[in-house]
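Quick heads-up: structures coming right below.
Since every read-out is calculated from the coordinates, none of them should be taken as a lab result. The shown structure was predicted, so the numbers you read here are calculated from the model rather than taken from an experiment.
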Structure I
Amino acid sequence: MTNGIPEDTSLNFVKVTSPALLPPWAPRPEVVRFFHETMKPYEDRPEDIERALDYAFSLDEYAGGFLMLADIDQTLAGALLMLTTGMGGYVPEHLLVFVSVNPELRGRGIGQRLIERSLAECDGSVKLHVDHDNPARRLYERLGFAHSYAEMRLRR
């Protein structure tokens, strides 16, 4: 067993920077469904996931990012969406928006490898938002994420 994945199983990663680069085993509707269903109870609405994908795939000067897909035998095992902020310093250069692993495959190190692989693609700092009761917090802390600020929002 290597990093929690059985030796006879190959975990592959695909970095996607435009809709045209989505592999046949992960069309956009499947990626949206995957994020929405596998992030429960912390899921976002499908339309918000769509907007985040639009931002990641945008060619605008102050937008962009990438989708990192993890697959086993061309079956979606995990996915991560990283946005580029166009900032730096007080606002990190990247925002890790979504990360999820197929619930049937959790506990095998896929999430950690997906995050590590994605962080290696980023120049500069990365931030993420995580609920206080989300058990993934421990993984993020092990990977070097630290608490910096309490987030406050004015909802309208």
Structure II
Amino acid sequence: MGISLYIRRLRERVGHDLVLLPSVAVLARDEDGRLLLVREAETGLWQTIGGAVEPDESPAQAAVREAAEEASVVVELTGIRSVVGGPQFRMAYPNGDLVSYVPTIFDARVIDGEPRPDGDETIDVAWFTTDQLADTALSEFTIALLGDPAVAILGHGSAHRIES
């Protein structure tokens, strides 16, 4: 889907200035405990399923929508793992847009659909064990998210960092 109409209209008013955005991350796991990640089309890096919460949408609704959009699956949310924020969740996009995300992180399980990329935002999907994450090219945002003490999936510095 890319940039939403809401964010596009907001950017017309504020330009590239910093925008604080509520967002979601979906940590969908299978029965073996593997984590479902998507490969982002623009960078080729692996990341959690997720994105911005739209106006009049709850974080839970956004999480379910993002899983359907990015990985073609229906998820059941099984809990909120954490809500995080701070400088490690600030991003500068290639076009100069500045964003500080405040993600609500949901645990989930896939209840319908076979994971597949959307071909627009995502170009691949795969299940990863915690050990495999250490050798996977993850986005800086995903490294910050999974390495946050409140989330505690990665140890700090245990993932392969790619400079963009």
Structure III
Amino acid sequence: MSLNDWILALHLLAAFAFLGALIVFTLMIIALWNTDSTRRVTSFMLVARIGTVMVAVGAIGSVVFGIWLSLTKEPYDPWDAWIVVSLVLWAVAGGLGGRAGKEYGDAALEAARLLESGVETSPEVRATYGPSRAFWLHVAGTVGVLLIVVLMVWKPGA
């Protein structure tokens, strides 16, 4: 195997980690949909931490190894339109996902604080874990990531 083969494998593994984390967070949102249970929300905090690590490793690894490939693998160049658009989408999706994660994370921390003080339900928790701004930020970030996948698979203009 050549170095480029290894870099491609690492790029794909990182991309799968990124997509896997996206699936984990989507399933968490579905599992917690419209819940007001502080106990239920806090039970997912470990899963959220693991998903956050997967996002970081996947997002950074896929970009680093992807740019590396575009520099070393013919016929691709880092300024190809599909690569530039993918990088822009990566930045936008990452920003949207980060904002969604912060809102969900803040709600989870509040749920943990409330649970610690004996409060089992919270309307604020229900407001976040429903059709909230955090949800729509997650949806928009997910669409961005799916567009990146489309660009990576079909490489329009390449």
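Out of I, II, III, choose the structure whose coordinates give relative contact order in percent (Cα under 8 Å, 6 or more apart) equal to 20 when calculated. Traced to structure I. Looking at structures I, II, III, which one was Cα extents along the principal axes in Å, for residues 11-66 alone calculated from, given that it came out as 34, 26, 17? So the calculation was done on I.
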